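Values quoted throughout were computed directly from the atomic coordinates according to the rules given, and no laboratory measurement underlies them. Worth saying up front: this structure is predicted, and the values here are computed from it rather than measured. Cβ atoms are built from the backbone, for glycine too; each structure is taken alone.
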Structure I
Amino acid sequence: MKNSVHASSFGALAILALAAFQAVAQPALPALIPHAAWDCGMPAGIPAPEGGNLIFEISIPLDRAADIGATQYGQRRVAVGRAGSVTGDRLTAAVMEGALDFELTLANGTIEIEQILVLRADDGSFILARNAGTGAGAGDVRVVMDFEAPNASAHAWLNSGQYVARRELDVDARTLALRVYDVADVPVAAANAIRIAKPAGVPAQPWDYRHKGADEMQGEMLIQENVTLAPSQSVGASKRGNRNIIPITGGTLSGRIAGRVLMGGADYQDLDQPATIDARYLWQADDGEIIIVRNGGVFGALAPTFEARVDGPYAFLNSGRYLSSNPGMGQGGVALTFYESYR
């Protein structure tokens with residue numbers, strides 16, 4: 001009996017030792033050099049996040065994960081978050097409802113990720129995270145986290161540093177998870193790095209909103225919308241200005257498209273003069289088609305853009321040029337009118 005116990009113990013120790021050896025011996029993943037059109041804020045290279053220190057984990061249940069289809073930029077999927085949580089030694093927070101996760105898959109397998117989420121720390125401070133990720137394939141996608149925390153808060157350390165996350169999207173379980181690492185001390189070796197490639201002739205998805213041309217004028221009415229809103233989430237003075245966020249909870253559409261505004265996204269305002277808005281959200285037409293909407297700029301010069309299925313009934317939105325009225329009073333929020341643009 002004693003010999004049996006000793007043998008069992010020895011076997012267990014051997015397995016543990018082998019696992020430890022394999023963990024040490026396994027080479028670190030090479031850095032990813034992002035494509036210049038989607039540099040993720042780390043153009044010199046994105047290290048493997050696991051080489052850094054895990055600082056917190058983000059867990060978000062999903063309201064939906066919608067396959068938009070092939071758009072002008074590639075194969076698009078959008079996930080919309082419900083209220084979630086952040087846990088870790090350096091930050092404990094809630095994830096506010098309405099987080100957006102935009103996933104783009106290109107013809108050569110390259111993945112591009114954009115995320116917009118708002119955190120509410122235990123002290124009541126709001127923190128905006130707008131993140132960009134990439135990978136040569138689905139097996140190794142790295143998301144560079146970019147935080148805007150109040151300069152005067154205990155969370156101002158998030159405004160600097162280098163943070164990279166692993167993203168896990170489970171469509172069937174309707175969950176999105178991010179493991180966030182501090183990679184400031186992780187070296188990036190260009191010698192064995194993987195360079196992200198993109199197919200030729202495909203337009204790059206934009207990071208900024210479209211800016212109205214000085215000679216553009218309002219033409220025929222396109223859409224009237226009423227957008228319902230939740231109370232503001234004020235970040236306040238941060239690294240990019242005085243940030244204020246107004247969550248979008250729903251709404252209605254009429255005009256050339258009839259449908260509704262879906263819950264998710266927000267107007268991510270910069271209140272520094274001249275004040276600008278950058279509204280990111282989704283429409284769902286009465287036939288079920290989902291359209292990505294972005295409306296940004298200074299007041300008096302708002303220019304909406306759209307992303308819709310290229311073989312769908314609203315593909316005309318992808319290449320059109322449009323202008324928006326300023327937000328006016330609406331039922332439960334604001335009312336806007338979108339117009340054709342002409343010169």
Structure II
Amino acid sequence: MPTEQQVRDSLNEVLIPGAMRSLEGLNLIREVAISDRKIKITLASAALGSETQNWIKTKTKDVLGELPEVNEVEIKFAEAKPSEVNKIGRVIAVMSGKGGVGKSLVASLTAIALRRQGYEVGILDADITGSSIPKMFGITNRPTGSESGMLPVLSRSGIVVMSINLLLPNEDDAVIWRGPLIGKVITQFWEDVLWGKLDYLIVDLPPGTADAPLTVMQTLPVFGVVIVFTPQDLVEMIVRKAVNMAQKMDKPILGVVENMTYLYVPELDKKFEIFGRSRGEEMAQAAQAPLLGQLPIDPELAKLCDEGNIERYDSAIIDHLGQALSQAVSAKIK
């Protein structure tokens with residue numbers, strides 16, 4: 001008879017339609033019982049419609065039926081909400097004191113960097129009125145699900161994404177909502193989306209320190225905050241606003257990231273500080289947190305974002321960002 005581990009390994013072949021992740025990856029396996037050449041599997045029904053459940057039953061029976069000494073396979077579903085199933089390691093919020101600093105870009109690159117290190121990563125796009133994550137990743141598929149919840153969409157490199165833009169009839173439709181409704185949607189993205197097993201969930205916050213960031217800080221178990229800024233005279237005030245909010249909400253600051261630090265011209269082999277001198281080290285001291293990275297103005301990166309191919313960006317900057325963030329997380333754990 002097969003062992004429970006062999007059964008679970010076989011179940012990795014069952015990829016949920018729409019989500020394209022395994023039963024194990026979505027943390028849907030509730031119980032595995034093996035006896036007398038019979039395997040009984042209990043799965044959580046979270047976010048799975050009746051048609052999907054029937055497909056899973058058929059596929060699972062086919063896969064497990066190929067194991068040696070198995071004569072019968074029984075599959076049943078137990079009611080569960082996504083919030084009861086999700087198993088998320090670290091929630092990291094990416095924020096800024098103002099708009100236009102490239103916060104969504106940093107959130108995306110952070111997720112890509114962690115994914116390249118082998119982690120299971122998701123992005124919760126909490127910037128409801130200014131969503132740009134799906135565009136940068138080239139995601140156009142609509143989330144699927146059932147009355148009990150929604151399944152996020154998988155990017156090309158395996159990052160799971162949930163954004164309001166994926167639910168709108170057209171990606172350029174304006175979301176004209178007041179604060180309470182925006183907060184409710186963010187809460188639903190946390191509680192009603194089947195994220196499954198993730199090492200990291202990156203939350204892309206809207207700019208400022210108002211309703212939406214407050215909802216995230218109060219509702220989600222935020223492990224730490226990454227603050228994004230650009231080289232400008234007003235940058236210190238902007239960073240301090242974000243720092244003050246994080247401190248008042250008792251959320252550790254993992255580090256700061258400076259965007260648009262310089263423009264590199266390869267023909268001249270020279271860096272130009274278009275928006276003024278770098279303030280990276282100063283802002284790291286102001287936040288009392290490490291400087292995780294300094295991102296240049298890169299026309300190639302801008303092009304890839306416009307094309308929906310940000311995951312193709314190949315730069316040592318991403319490797320450095322991922323390593324620096326991992327070190328910052330480890331330091332906070334200790």
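For this structure, a couple of remarks:
- With helix-only ellipticity at 222 nm (-39500 (n - 2.57) for each DSSP H run of 4 or more, over all residues; to 500) derived as -2500, matching label from I, II: I
- When relative contact order in percent (Cα under 8 Å, 6 or more apart) is computed for each of I, II, the largest belongs to: II
- Structure (I, II) behind the derived value 18.7 of mean projected area of the Cα convex hull in nm²: II
- Per FRET efficiency 1/(1 + (r/R0)^6) of positions 208 and 272 (r between Cβ atoms, R0 = 25 Å, to 0.05), the highest-valued of structures I, II: I
- With mean count of other Cβ atoms within 10 Å over residues 104-111 derived as 26.6, matching label from I, II: II
- Label whose coordinates, when distance in nm of label points 7 Å out along Cα→Cβ at positions 72 and 128 is calculated, return 5.0 (choices I, II): II
- Highest-scoring label, criterion being FRET efficiency 1/(1 + (r/R0)^6) of positions 168 and 280 (r between Cβ atoms, R0 = 30 Å, to 0.05), among I, II: I
- Winner on FRET efficiency 1/(1 + (r/R0)^6) of positions 160 and 224 (r between Cβ atoms, R0 = 30 Å, to 0.05) once structures I, II are ranked, highest first: II
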